[in-house]
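Each reported figure results from applying straightforward, stated rules to the coordinates on display, with no laboratory input. Remember, it's a predicted structure, so these values are computed and weren't measured experimentally. Cβ atoms are built from the backbone, for glycine too; each structure is taken alone.
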Structure P
Amino acid sequence: MKGGGHSYLGTSNAPDSLLIWTRPNMQAIELNDSFVPQGGAGLVAPEPAVSVDAGCLWIDAYNAVTTLGGQYVQGGGCTTVGVGGFTQGGGFGSFSKEFGTGAANLLEAEVVTADGAVRVVNAFQDPDLFWALKGGGGGTFGVVTRFTFRTHELPDYLGIAGASITAASGTAYQALVEEMISFYRESLFNPNWGEQIHFSGLTVSVSMLFQGLTGAEAEQTWAPFFDWVTARAADYKITVGPLFLAFPGQDFWDLAALKQIIPAEIFPALVTPDPLPGAPADYYYWTTNGDEVAAFWSSYQSTWLSQDLLGAANQATLVDALVQGSQFMTIELHFNKGLAGGAADALARTADTAMNPAVLDSFALAIVSSCQQYVYPGIPGHEPNPTQGQQQATLVTEAMGPLKALREQPASYFNETDYFEPDWQTAYWGDHYTRLLQVKQRYDPCGLFTVHHGVGTGT
């Protein structure tokens, strides 16, 4: 099954298979102020929701729910991600610490199972299949044709915080990483903050998003960290920013509004209007996602990091792992892709999904990856360089090694993980795998639906 086709594991295509592509003809979106799942009348209170066809991208949903509807829906940070695989893999957005994962906000789904039945599943009808669809892996249990998500009150402001700091020496870099982690623990380890901080060589780069704060409040939050940096001018140089931009919540995914709000001189560094011929005029993607366009991945690895590593007893170990690993490749910490430090209801809803329970204890997902852009096997003049790819893959493994060593068992996010993960059942689903396998055997006993490292596939 293919929706948006945004899959690091390649689960939206396979050799010698029949491809069901939902995007061309399944793009309906319907808002509902008082939705009740089928079978739930009198058992649950109505709540605002949006029903989205499986062919929609998240930019479609954001336009309908937020720009036009003034509500918030938990979708992907990348606007071009499709709703289907995103949700079935778990689904993190920039503000998941506040609102939970996409899977945690799924209220109902319409799915065609292997026997040809069209089922409307939720907490009251086929609840085991419904649970499996919430993070058990896209394309594994059937063809999901429609998703219904709860919507939330939209924060007054959504915003961006960015900066890049380079240290003058290895000793100064070690101190900078330590200060950054301490600052995160004290000031950012809460539902207001999400997205990324990168560690590379002697540089720490900040690309964070915030919700529920004004730009001035965000800047004030970061002031102690930048005071620390500027007080040590001989050791550190701020090469980018710091930048703090806040947008009215309703404008965050509105391209026309962004053009008015973001200063023209930095607009291209933040936002790229969709350049494809025939693309809707309101389509765009964040410029930082541009490196993923036409990327041929030589390696992609991730691991969840426990919140225990932020404690005084373990912080030095975490800092050492980041410093050591980042000498090989850039290490990205995605703070929105771990639920520790999040809102209580976000944690509770995510606990009722099929994702690896390690997500609840993790403050961030660490990612290290490498790729060659604008290449593809079999296209003359554009083939990837296998020697370069092998060299990159080796460096990724070296960079990720110290971080993976911090866990006794592998734990990784199904939507953003290693194609070659050896213990994938444990890494993606932990002790949920046995239950997921039972669901697979019940609804697809002949194994009609197979994806790489999918439940019950054995590959």
Structure Q
Amino acid sequence: MTSAIDQYLNAIGQTAQQAKQAIAIAPTSIKNLFVLETARFIIHSHDEILKANAQDCELAQSKGKDAAFIDRLTVTSQSLHQLATQIEAIAQLPDPVGGIHNLQPQPSGIQVGKMRVPLGVIGMIYESRPNVTVEAAALAIKSGNAIILRGGSEAIHTNQLFAQCISQALYGVNLPEGGCQLITNTAHQVVAQLLQMRNTIDVIIPRGGKNLVALVDKLSTIPVIKHLDGICHVYISAHADLKKAVNIALNAKTQRYGTCNTMETLLIDQDIAEQVFTILLPLYAQHKVELRGCELTKTISNSIDYTHQADTKTQTIPEIHQAQAEDWATEYLAPILSIKVVQDMSMALAHIAEYGSGHTESIVTENYTQAQQFLRAVDASSVMVNTSTRFADGFEYGLGAEIGISTNRLHVRGPVGLEGLTNEKYIVLGDGHVRQ
């Protein structure tokens, strides 16, 4: 017997399937107009969106959600205008759909190349971040895909208002409103049943905590573009510039705590550790970052007389707690940092290989050869030199926005923008050619 949820989801799936062809062949100008109209409707609905978000945040706080969770859930006037600006930037990006490349003549006389095509119907499952509703819709439609959105129940009021803006924009440019649908049923079983809809959904993209991604990976009968947790490292080499090292390590941890590209572990060469700790650790203490270090980290820090440093007399003296084994494998999403002193880069690389999540890793060094070795040796979706891990972001990469950061090895890796939501098919051009 078909349940009410089955009927509800099947209707959504069928509607998306009916819409996807019109979206796939829509002219670039129409898709760009949709994106701009979405941004316009968001600004027009500014007050209603903030009111709905305040309701979501109040409910989340009443349920005891932590500060990092509330931070991801919160929409402010500033972030709303920034979201609209990011969406508008998507309209300025090249449309990947229909692009042909590597068209090569063959000895038979035919020409063989590849064309970029949409993935089809995308199922997006995400938690807490309501901005994902808008970013995912804009990227999906611009890349010629239909999309089904299933946000977390904690953001349902905000998501519904964003979905209304998207629907108005689709209607206004004569694209089918079924091209973007928000699942408003917040029952837990919806996700499990959504993951079985392989006849109507072509790819699933989960964006959230480790538990959500693991659940999707386990239950889905549909291909998954995974966005795993971000256990990101900054490695300060003995060849680092001291000022750069301090600025990068401070920014990577404290610029924002609840994001997947925030540094969770600082690795530092023993030869430069005392110099860096003398300046950096009091700064972490000022930001109220809890520090968990290895034995060598504690030993070196305890040997420093912070009260006698010229610029640190009024600063809080850092306290180092003993790091436990699980700290190296934890994505804190909070003002907590693990610190490990290493002998050299080979030890740093071994630590990253064992505990990194394949998200983002950065080295601070002035040694060109060492930087190149790090870039080649580290297995992650983003590998950086002399910059903060917080730049691992679709907007910062020039993608306009991102639908997630893939840690997959196949199809797409890193921030997923327009091109990442397309695939390729071979095209063959002939002029009456037949095979001999």
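Could you tell me which structure in P, Q was used to calculate percent of Cα pairs over 44 Å apart as 20? This value belongs to structure Q.
The value 1.8 for distance in nm of label points 7 Å out along Cα→Cβ at positions 226 and 338 was derived from one model only; which of P, Q is it? Label of the source structure: Q. Each of structures P, Q was scored by distance in nm of label points 7 Å out along Cα→Cβ at positions 306 and 394; the highest score is held by Q.
Computing FRET efficiency 1/(1 + (r/R0)^6) of positions 58 and 274 (r between Cβ atoms, R0 = 35 Å, to 0.05) across structures P, Q gives 1.00 for structure P.
Determine which structure produced the value 12.5, 39 for Rg and Dmax of the Cα atoms in Å, for residues 178-249 alone, calculated from the coordinates; the candidates are P, Q. It traces back to P. Computing mean count of other Cβ atoms within 10 Å over residues 114-121 across structures P, Q gives 20.5 for structure Q. Given 14.2, 45 as the derived value for Rg and Dmax of the Cα atoms in Å, for residues 378-425 alone, which of the supplied structures P, Q does it correspond to? The correct label is P. Taking distance in nm of label points 7 Å out along Cα→Cβ at positions 18 and 146 as the criterion, the highest value among P, Q goes to P. Thinking of P, Q, which structure, once helix-only ellipticity at 222 nm (-39500 (n - 2.57) for each DSSP H run of 4 or more, over all residues; to 500) is computed, gives back -7500? Corresponding structure: P.
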